[in-house]
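Bear in mind that the values in this text are calculations on the coordinates, not laboratory data. This structure is a prediction, so every number in the text was calculated from the model and none was measured. Cβ atoms are built from the backbone, for glycine too; each structure is taken alone.
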Structure P
Amino acid sequence: METHAHPSPPIPQLEDLGDDLLTTSPRQRVVALARPLLGVFVYAAAMHFGLWYLGPLIVFWIFVAVVTVTHDVVHGAIGLTPRQTDLWLFLLGAVLLESGHAYRLTHHQHHRVFPGPDDPEGDPARLTFWGSVLQGPFFLPKLWLWSLRRTRGRPKQHRWLLAEAGVHVTVIVASIVLWKTAPALLAYVVMVIGGSWVYPLLTVHLPHRDYGDTPLNQTRTLRGRIIPAIFLELTYHLEHHLYPQVPSHHLARLAQRLDPFFHEAGVEVWRVP
């Protein structure tokens with residue numbers, strides 16, 4: 001007896017889910033862009049008052065704030081002009097000693113071709129757990145070098161990549177030279193560099209592990225009240241892959257509107273606190 005698999009229903013068009021999901025108010029834009037800078041100020045204040053034990057917690061918050069808003073900037077989701085986008089990619093990357101322009105290139109490539117080849121950002125999804133852990137120290141340099149090669153013949157983007165690398169090297173060298181007089185700077189540099197080593201595991205391998213062959217099973221979505229709020233909605237990874245133009249502050253609302261479709265399509269929703 002033959003059995004026929006029921007095809008998945010078509011993925012809804014964004015206009016059917018609501019154009020309001022694309023809106024970003026001036027206040028939302030300012031809050032998103034100000035969070036990372038506020039985090040740096042809070043870190044500096046905590047170190048000034050000798051609250052060293054708060055350092056890792058503050059740096060974790062800075063990571064979440066930077067990754068969230070940079071995601072939105074890369075996808076043009078919060079209403080910045082091209083010039084503003086370039087400047088904010090530079091500034092946001094500088095906060096974590098990363099290249100915002102390299103991230104834009106590799107992340108767009110990831111959305112275009114995953115799970116296909118020539119996707120340096122998505123490579124850890126094909127590795128084992130420990131393989132992705134071992135990728136940590138090499139992941140961001142690899143993305144930067146890939147981007148540098150891709151921008152040959154595009155002098156403006158090439159210069160942004162070189163400028164970002166120059167700033168990062170300068171800050172690292174300064175933190176070493178000034179470690180006796182400014183130990184908080186060296187501590188910050190060590191934490192942000194060390195923190196970036198978990199990117200292959202946390203942002204690529206775990207969300208995409210055991211990916212399937214359709215857009216609905218190539219990544220996951222985590223639903224809940226506490227964890228998604230702590231990570232500023234970054235846990236809605238499937239929703240983001242389906243509709244990358246939706247800013248992070250609307251992903252929870254997008255998820256609610258997709259619930260009937262996910263249920264009909266048999267999409268597994270992971271529940272967290």
Structure Q
Amino acid sequence: MQLGLENRTAIVTGSTAGIGLAIAERLVAEGAEVVITGRNQTKLDEAAAKIAGHGKVRAILADPATAEGAQALIAAVPDADILINNLGIYEAKSFTEISDADWHHFFEVNVVSGARLARHYFPRMLEKNWGRVIFIASESALLIPGEMIHYGMTKTAQLSIARGLAEQTRGTGVTVNSVLPGPTRSEGIAGFINSVVENKDAPVEEQEAEFFRSLRPLSLIGRLIEAEEVASMVAFLASPLAAVTNGAAIRVEGGILPTIV
């Protein structure tokens with residue numbers, strides 16, 4: 001399927017690994033010129049080299065979780081057709097151990113970073129009468145995990161921002177949506193699963209099975225999602241083919257969420 005992303009410029013934050021990198025790769029393969037961002041120059045260079053063979057990619061050393069980092073990115077790329085707010089962090093921590101600093105840090109990284117960038121790029125999309133803003137949220141936005149309430153809070157906040165922005169797109173060619181992945185294979189997922197399962201000395205495959213059996217029992221697929229599977233949905237939503245999908249929270253979570261949520 002041709003998605004019609006040729007000659008479109010896309011920014012993907014937090015794109016040196018995991019879902020962000022997979023999204024960047026897919027958008028480049030579809031003909032978009034993609035800007036990837038990261039905080040580590042070595043990892044950024046490695047990611048850019050991996051993608052570059054498939055199309056146009058530009059790497060910007062910037063951290064939108066800080067006001068200075070967001071301004072650095074905006075200065076380097078003042079205009080974009082597609083903004084993918086993927087930057088995010090997560091951890092397992094007992095609610096009573098989540099400090100004030102933890103709450104502020106998670107909100108700054110997961111929520112404010114995307115709001116900062118949307119504040120700049122969204123009005124320009126409205127002026128051009130075309131654009132896509134996509135927040136990479138999580139199934140945890142709707143089914144808050146007890147072991148990471150601070151993370152779930154930030155993902156719910158992303159849904160609110162996305163829907164509020166979508167309300168301002170009436171009659172335009174701009175859309176704003178959220179994507180809700182479930183547990184996805186990434187650099188940090190093995191450590192996260194190990195931190196929440198009981199049998200921490202079991203092989204990785206057994207730990208994953210225990211995780212879904214004990215902590216995510218509603219999953220219909222019963223396995224980790226591959227980053228490329230999330231990227232396929234994001235690429236479609238970023239394309240002209242998804243013109244009538246707006247203000248939506250799209251589930252890519254393997255059936256963890258009940259229909260009524």
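Comparison across structures P, Q (criterion: distance in nm of label points 7 Å out along Cα→Cβ at positions 78 and 206) gives the highest value for Q.
Here Cα Rg over 2.2 N^0.38 Å, for residues 166-229 alone is compared for structures P, Q. The highest value is that of P. Quick check on the output: 14.0 is mean projected area of the Cα convex hull in nm², derived from one of P, Q. Which one produced it? For mean projected area of the Cα convex hull in nm², the value 14.0 is produced by structure Q.
Could you figure out which one of P, Q the value 2.0 for distance in nm of label points 7 Å out along Cα→Cβ at positions 134 and 182 was computed from? Computed on structure Q. Looking across P, Q, the calculation of helix-only ellipticity at 222 nm (-39500 (n - 2.57) for each DSSP H run of 4 or more, over all residues; to 500) that yields -18500 traces back to P. Determine which structure produced the value 25.8 for mean count of other Cβ atoms within 10 Å over residues 22-29, calculated from the coordinates; the candidates are P, Q. Going label by label, the one that fits is Q.
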